[in-house]
Each structure stands twice: as structure tokens, then as C-alpha cells.
Structure P
Amino acid sequence: MRKSGVMPTLDLVDVGEHVCWIVDPLQGYAAATSAFLADGELFGDKVVIVGSLLDPLCPPAGALRDATVVDPRLVRGDGPTPDLGSMLGLVRREADRAGRQGYRALRVLAVMDQLVSPEADASALLDHELRLDELVADSAAIMVCAYGRDCLGAATLDHVACVHPRELGTGRSGPSFRMFHSGPGSWTVCGVVDSDGAAAFGAALAAATVLSPVLRLRLDELELMDAAGMRALAEAATGTSVRRIMIEGANPTVRACWEMLGYSSYEIPVELTP
């Protein structure tokens with residue numbers, strides 16, 4: 001079972017985890033980066049840095065001794081959003097090589113400020129991060145995506161953060177829910193999906209429907225979904241090419257509210273199963 005929520009430090013990151021780091025350069029970015037890279041050497045991981053770590057982001061030179069640094073120009077292409085094929089292919093190839101080379105896992109730090117522009121499209125970034133989460137969950141890899149606090153707008157950052165199971169705590173008010181890969185065509189939603197997070201939830205669902213014609217949502221860890229969240233779910237089911245969204249593990253309150261709002265009476269391709 002993958003963990004979710006806010007992490008106080010990168011020391012707690014483990015194999016199979018995909019972490020969002022909203023970076024405030026004034027809050028010890030260099031120190032936390034150094035610890036993350038040093039842990040790679042301690043645990044026998046292959047370390048890859050996507051992006052050039054320049055001051056004030058650069059850790060001490062010793063921490064980079066055995067790390068592979070990938071020029072961000074090889075990943076981002078010519079557009080404002082990372083080239084998905086290049087980025088995913090890089091992680092997949094390096095994860096396979098790490099196993100053959102005898103490493104415990106692949107440990108990746110992506111400096112997203114150098115891979116995306118402030119005008120990056122939120123839906124394209126969601127698609128990118130969902131595909132990364134799917135890949136990381138199914139491989140011996142650790143993925144940390146570091147976004148500068150001022151890299152993107154607040155709403156786009158919330159969209160990006162919500163599709164990472166874990167986030168490094170920086171004191172900001174982030175998304176109240178998480179949506180992450182939990183099996184073929186399956187995504188777990190945990191936390192609270194309310195009016196504040198409904199837009200991000202709808203965008204994450206729309207991006208996930210592209211990956212599978214039949215989408216399975218696990219709600220065992222969901223605390224609350226209000227009317228705005230259910231409306232976002234209904235709109236994603238009817239406004240995308242998905243054939244069906246199967247809801248599993250919904251609690252009695254969610255089921256009752258879905259019925260009360262009348263969604264079960266409409267021709268919406270959403271099925272609530274035990």
C-alpha cells in the first residue's frame with residue numbers, strides 16, 4: 001500500500017514513491033537536496049538529476065560525485081511542457097539499467113523549474129505527472145518533482161500536487177486530496193474533495209480518463225466528497241471519452257449523497273460497486 005500525505009523531510013521517501021516538492025529557496029532547498037542525494041549513496045541507489053543544479057540550488061560537490069546529471073534541454077523539447085516521451089523514457093530506461101547494474105533502486109530529482117515555463121498547460125502537466133506516477137508505482141524507483149513556489153500559478157501548482165501521493169511539507173496550504181496510481185487502470189483518492197478542490201479533482205479525473213477507457217477509483221481512504229466533488233465526477237464521466245468510471249469502496253455517506261443528488265437516475269457512466 002502506497003503512503004499519502006505531507007512529509008516533513010525527504011529522509012522518509014521510499015522506493016515506489018512519487019513526491020511533489022513545492023520549493024521555497026529560503027527554506028533549506030540545498031540542505032534537503034544534499035540529504036536526498038546522500039541517502040542514495042547510503043542505500044545503494046542510482047541517482048539521476050534532471051536539470052542543472054545551479055546556485056542557490058546546488059548542493060555540495062561531494063553529493064554529486066556519483067550522480068548522473070541530465071541536461072534539461074534534452075527533456076523539455078521546444079515547447080512549454082516537458083516532452084512526455086523523453087521524460088518517461090528516461091525514467092524507464094534508467095530504472096531498468098539500475099536493476100541490471102546492481103543498484104537497489106533509481107532515485108530521481110527533477111528540477112521542474114528548468115523543464116516547464118510559467119505558461120505551461122495544467123492539463124498537460126497533469127497527464128505528465130499521472131503517467132510518471134503510474135511508472136514509478138510499478139518500478140523500483142523514487143521520483144521527486146521539485147517545483148519552485150513561483151514557477152507556476154497557485155491553481156496550477158495545486159493541480160500538479162494533488163496527483164502526487166506525497167508532498168514535502170513547506171507550510172503552504174496545498175490540495176485537500178490526493179489521487180494516485182493503485183493498479184492497472186485504478187487510482188486511489190484520499191482526503192477531502194470539496195468545493196475548494198473540485199476543479200483540481202475534475203482536471204485530474206479528465207487526465208486519468210485518457211489513460212484508460214474504464215477508470216477505477218478506490219475511495220476507501222476518502223474522508224469526504226461534497227456536492228461540488230460529485231459534480232466534478234459526473235462531468236468527467238460525461239465530458240470525456242471514458243466508457244465507464246467504477247467507484248469502489250465508497251462509504252455509505254458518499255453513496256447516499258450520490259443518490260440524493262439524483263446522479264444515479266441520469267445516464268451517467270458511473271458505477272458504484274462494493
Structure Q
Amino acid sequence: MLPGARAKMVSRRQSEILKLLDGQGMLSVADVATALGISPETARRDIRVLVDAGAAVRSHGSVGLAGQTGEAPFDRRMRENAPAKRAIARAIAARIADGASVMLDTGTTTSFIARELLRHRRLTVVTNSSDIARILATANGNRVFMAGGELRHDSGAALGASALEFIGRFSVEHAIISAGAVDAGGVMDYDLQEAEFARAVLACGGERIVATDASKFGRRGFIRVTGFAGIDLLVTDRPPPLDLSDSLTQAGTSIAIAP
């Protein structure tokens with residue numbers, strides 16, 4: 001069953017699919033349809049809902065529970081709210097011109113942004129994410145600079161003093177971070193080193209952008225990254241709640257809602 005509020009979004013049939021998958025590894029869509037006595041098309045629709053919600057993983061015509069397929073934590077997070085993150089990524093990529101300089105921290109939303117930037121040419125990219133560096137390093141005449149240091153096993157991110165010292169050498173047109181939590185007080189995170197790196201990224205940018213889906217609104221992390229006065233633009237998929245919107249307006253921070 002999906003955790004928290006998402007459980008309410010799961011239909012009875014989708015709950016049956018989750019129960020069927022529990023402990024089974026990967027099953028074909030045809031096997032799911034046969035077991036539940038539904039058409040393959042109906043099974044595919046329900047599975048698509050579960051995959052978009054991050055509860056299931058689909059691969060080559062088969063499906064399994066996200067936590068039971070050997071999937072890495074970062075890959076699993078990439079599937080959470082994927083349509084919203086993809087829309088946010090498209091909106092941000094549309095602001096970036098060919099030949100621009102961009103700095104991106106590690107995060108699932110910024111990884112989606114990197115994928116959208118594959119349509120661009122001659123970018124200069126600075127990042128601490130091995131995923132983002134791998135995506136953009138060999139594409140369309142880009143130059144990619146990756147911060148050094150020990151890579152996190154869960155995200156493939158380089159963090160710590162050497163990463164901070166490295167990115168401090170750069171000044172870019174667009175500094176873009178993801179967010180672990182956003183409330184009326186600003187942007188927060190749950191990891192000290194990730195928060196420190198995100199804060200350093202913002203200090204390097206001419207335009208400072210926070211990319212976050214609406215599921216992060218109202219959450220409160222315990223490490224502050226920045227108040228809203230420290231960012232120029234927040235890009236999200238749904239309008240923020242009133243208290244958060246008021247705080248953004250008072251700080252002079254623009255809000256962009258991704259279509």
C-alpha cells in the first residue's frame with residue numbers, strides 16, 4: 001500500500017495489484033491481467049498510476065514493487081511524482097539558451113532538468129551529480145565540470161569540503177537547486193552536506209532557481225538552505241498554499257507554474 005496521503009489515491013484494483021506483486025519480484029503485465037481477471041489495457045492503466053506514484057517499477061513489459069526489485073534508492077526517487085518533475089524540468093530548460101552556463105545540485109528534479117537540457121547545445125555545466133555529468137558530458141558540444149570528492153552510495157553525489165571549494169571557483173548564469181522541503185520560512189533540507197552544497201550553488205548564480213514539486217510544500221526540514229530572499233525564482237507544478245505564496249511575494253521571489 002502506498003504511504004500516507006497517497007494511500008487514498010489507490011483504487012481497490014490497484015491495491016490488489018500491489019498485493020499480487022508483494023514478494024513476487026517482476027511479473028508480466030499479461031500475468032497481472034490474468035490473475036485479476038481484467039484486460040491487459042486495464043492492467044496497463046492501473047500499473048501506470050502505480051509507477052507514477054512511485055509504488056511500482058516497470059521494465060520491459062514487466063512490473064514489480066519499487067522496494068523489492070533491487071532498484072537503487074535514487075532510481076526509486078526518480079519515479080516519485082515523475083510527471084510533475086518532468087513538467088518542471090521542461091519549464092526550466094525553456095529558460096536556458098544554447099551556450100549558457102548552468103550549475104545544478106544533485107536531486108531527482110535536477111536530473112530531470114539535465115535530461116531536458118539534452119536538446120541544448122554548447123552548455124557549460126557545473127555539478128556534483130555523477131548522473132547529471134554522465135547525461136550532459138558527451139552531448140552537443142557541452143563542457144561539464146564535476147565537483148570532486150567521495151561519491152555518495154545512494155545518489156552518486158560528491159559532497160563535502162572539496163566539492164564546495166571546487167564550485168566556488170565558478171560564476172554561472174543559472175544556479176539551480178532542488179528542495180527537500182519548502183514552507184513559509186524558506187527552502188530546507190534533511191541532510192547537512194546537501195544543504196551546504198545547495199546554498200553554495202545559489203551563491204554562484206546570476207539567476208537563482210529552486211525547482212520543486214508541490215509535494216514538498218508545507219514540509220519542514222531541520223536544516224535551512226535559504227530564505228526566499230536568497231532566490232529569484234521558484235518553479236513548481238501547482239500553485240503554493242497562501243502562506244507560502246505570500247512569503248514568496250514579500251521576498252520579491254517570482255513563481256512559475258509548469259504547464
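What follows draws every value from the coordinates through simple rules; no lab data is involved. All values derive from a computational prediction rather than experimental measurement.
Comparison across structures P, Q (criterion: Rg/Rh (Cα atoms, Kirkwood Rh)) gives the highest value for Q.
Tell me which structure, out of P, Q, gives 14 once relative contact order in percent (Cα under 8 Å, 6 or more apart) is calculated. Intermediate values should be presented prior to the final figure.
Values: P: 19; Q: 14.
Attributed to the structure labelled Q.
For which of the structures P, Q does the calculation of semi-axes √(5λ) of the Cα gyration tensor in Å, for residues 157-196 alone return 19, 12, 8? Matching structure: P.
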